[in-house]
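Once you scroll down, you'll see the structures, which are given as structure tokens.
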Structure P
């Protein structure tokens, strides 16, 4: 299946989401790796993760949602079937 648009999808985070992720990365490096990162390093690392992990994670989420809804559609008749009355 090909995407509807011709260009690459851009993963965008809200300013709040980006700041939250940057803080989590900073804490991970500080607490687990004993390494302090500058704001520049944090931005570069976050950009790297978004560029290389954003699309695969997004695509997997779409596949998971598709599978979930397909299961529900496949069982639609079993869930909601009403037998005809024989009066």
Structure Q
């Protein structure tokens, strides 16, 4: 295994992490923006109003997006295992 293969595995790992994390973070950001807009319009500055809806929305998005996240992670793992097996055969 040479340096280029190690760098490629690292790049693939980072891109897989981004693909898995971005949907949930985008939903959390949109929820936070909507709550902040609501608070600015109504001048309600309740601390629990910022946390509880975000937690509920993030948990619901994790439940909905979990199959996508698991399949993406399994695809990365299978590709990594294939590389390990090919490396073992080449040695």
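Computing distance in nm of label points 7 Å out along Cα→Cβ at positions 34 and 66 for each of P, Q, which one ends up highest?
Values: P: 4.7; Q: 2.2.
Checked P, Q; max of distance in nm of label points 7 Å out along Cα→Cβ at positions 34 and 66 sits with P.
A value of 9.1 was computed for mean count of other Cβ atoms within 10 Å over residues 42-49; which of P, Q is the source structure? Walk me through the intermediate numbers first.
Details: P: 14.2; Q: 9.1.
So the calculation was done on Q.
For structures P, Q, calculate Kirkwood radius over Cα pairs in Å and state which one comes out highest.
On the way: P: 17.0; Q: 16.0.
By Kirkwood radius over Cα pairs in Å, the leading structure of P, Q is P.
Okay, next question. Thinking of P, Q, which structure, once distance in nm of label points 7 Å out along Cα→Cβ at positions 26 and 50 is computed, gives back 2.5? Don't jump to the answer; show the numbers that get you there.
Numbers: P: 1.7; Q: 2.5.
It traces back to Q.
Name the one structure among P, Q that helix-only ellipticity at 222 nm (-39500 (n - 2.57) for each DSSP H run of 4 or more, over all residues; to 500) of -23500 was derived from.
Working: P: -23500; Q: -34000.
Computed on structure P.
The numbers here are math on the coordinates, done by the rules we state, and not lab data. This structure is a prediction, so every number in the text was calculated from the model and none was measured. Cβ atoms are built from the backbone, for glycine too; each structure is taken alone.
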